[in-house]
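Below you'll find a set of structures to go through.
Just so it is clear, none of the values below were taken in a lab; they were calculated from the coordinates. Source: prediction; values computed, not measured. Cβ atoms are built from the backbone, for glycine too; each structure is taken alone.
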Structure I
């Protein structure tokens, strides 16, 4: 694992977790599930597979000091700062450009700072297996064994067996399907040939940049120019210059959906992307009525309440309610039905349109 690196993407805003997640304090900096922030937890579960020197972070400048305070063991030069957000495609290319310049033999695992994973040993074993498969020229993705016909995740169709890697089996990927309808998702689940796309990828830096060159040639050319300035005084100025020319695009659309050699390793790692308030029911401890509570206030009065999430530091009383989400911060209160949590993002869009920036 000498040439193996973890690249953590830590620049997202987490708008569907408003009002807890804000522009200045996004979900990766919050202790949403465990006692530590999601970012700190993401870093710590990589040990001992990755040393601190093998962990890189791509983020925005306004999050840099907070992230460094949460993971002071990571060298300062391993924090790579985007001038501003351009989605995961350019962020991944930026991180790989720096890593490859420093180690041309690098293999890179693209990870995120906001996933919840309970089976940490199994996760590390899967990352080690992915590194092995990537040495044969494959882009490896970790596929999550689906537990229900989710319509909010992408799916990966697995084909024939490629190889065994440790206790894992790698399959040839037959393609991605992004967020299918419930009928299609149900058929995927019934077939047994599909896994959820976790958004975690493992590839050699050379293979990664080869795919960017083939599918995003203009972006690739800019990053090749940037590579010449890595670890020089000109790097920041050169990055600002090229960033304006870079297309805003997700990694899935930029590379993964059109990649030629993709392998999928199905895993059971207790994974949840914690993408909305409804997903918290899957990761927090529930009482016998399906309720979940989080906050510093130990006292609560819960009467005839079912399938409800309360996240508050105050004394909260609920009487005769079910399927409700109640999230309270110092300046905002969210109350919505459990089935409508995806619409929280629309609240954020409304606040943007009406220029209520203090709530963002």
Structure II
């Protein structure tokens, strides 16, 4: 999959931008706050129907403007052209369209344009709570497995219903509680098996990328932990009803799953330096790309937002060498350093375009169509 061009109106600090992309590498340079990340976020938005920067859709509308509009033209690996657009007026719901036809459900669009983004925000995978790591698993699996995505939606809906009953002033009806729990069990089995298979397949690829980037000098671990590793969810929910009633929420289930990350036998959250954490996360995201590339029908887009910060030159060189390989398709890179970008482009035998981003304006500086 490749995005051939994008048009933006009033998206964050990008007032009116139209860009044609290289099918190879697209680099964006500029000082912090100029709009580089916003541009990549617009590409992300057209894949996931939401921003990677904020959960509030209205925050993506430029200040003092009534709406934003995004439009992207795509070329599939099989040669098919598609146009995807999104518009939102302040105070209204956003609307997504593919080739002029509006989606009835936004979830129907997920996976149509596979994408992997590596950015400084990924550090929350290590520093943040377990919900960040569950979201990582869900975002990957949902891009190629619609059954998993639908099970996740139904499970969360049933979970909310159970929590409402647990917090009610009156004693919950046991038959209704059992019915809701049965719904959770069915969907949880799909989610658990999907996450378990995903991590089992991801780990060896993750280890391979990490060894290539670091030279193999660090021992890393990645493990999936779930209540369902030892018991069925039905049994767990039944046994925890009284305690959950006291707590006011559901304490057992796949919504409490964890992705355990280790470095040299210790939790990376406590052990890793900034460079080690970044190497771990880049390896994890490149493994995600490899996984989606094998599972899906389209080569994912790869977005690299300021990823070379905190890494030594040797690790940067290794990462550049990896993404320049034939298995990676269209790539987007942002950086504040022109010399840094020029050095990268000199080592890559791919078509590229280099853009300058200043105060929300984007200008093509250089291209190589060889």
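Things to note:
- Structure from which 26 was derived, relative contact order in percent (Cα under 8 Å, 6 or more apart), options I, II: II
- Given 19.6 for mean count of other Cβ atoms within 10 Å over residues 68-75, calculated: source structure among I, II: II
- With percent of Cα pairs over 34 Å apart derived as 33, matching label from I, II: II
- If FRET efficiency 1/(1 + (r/R0)^6) of positions 36 and 308 (r between Cβ atoms, R0 = 25 Å, to 0.05) is computed and equals 1.00, the structure in I, II: II
- Source structure of the calculated read-out (FRET efficiency 1/(1 + (r/R0)^6) of positions 124 and 340 (r between Cβ atoms, R0 = 41 Å, to 0.05), 0.95) within I, II: II.
- With helix-only ellipticity at 222 nm (-39500 (n - 2.57) for each DSSP H run of 4 or more, over all residues; to 500) derived as -8000, matching label from I, II: I
- Test item: log10 I(q)/I(0) by the Debye sum over Cα atoms at q = 0.15, 0.17, 0.23, 0.24 Å⁻¹, for residues 140-195 alone calculated as -0.41, -0.52, -0.87, -0.93, pick one of I, II: I
- Among candidates I, II, the computation of FRET efficiency 1/(1 + (r/R0)^6) of positions 164 and 212 (r between Cβ atoms, R0 = 35 Å, to 0.05) that gave 0.10 used structure II.
- For FRET efficiency 1/(1 + (r/R0)^6) of positions 172 and 276 (r between Cβ atoms, R0 = 30 Å, to 0.05) computed as 0.05, the structure of I, II it came from: II
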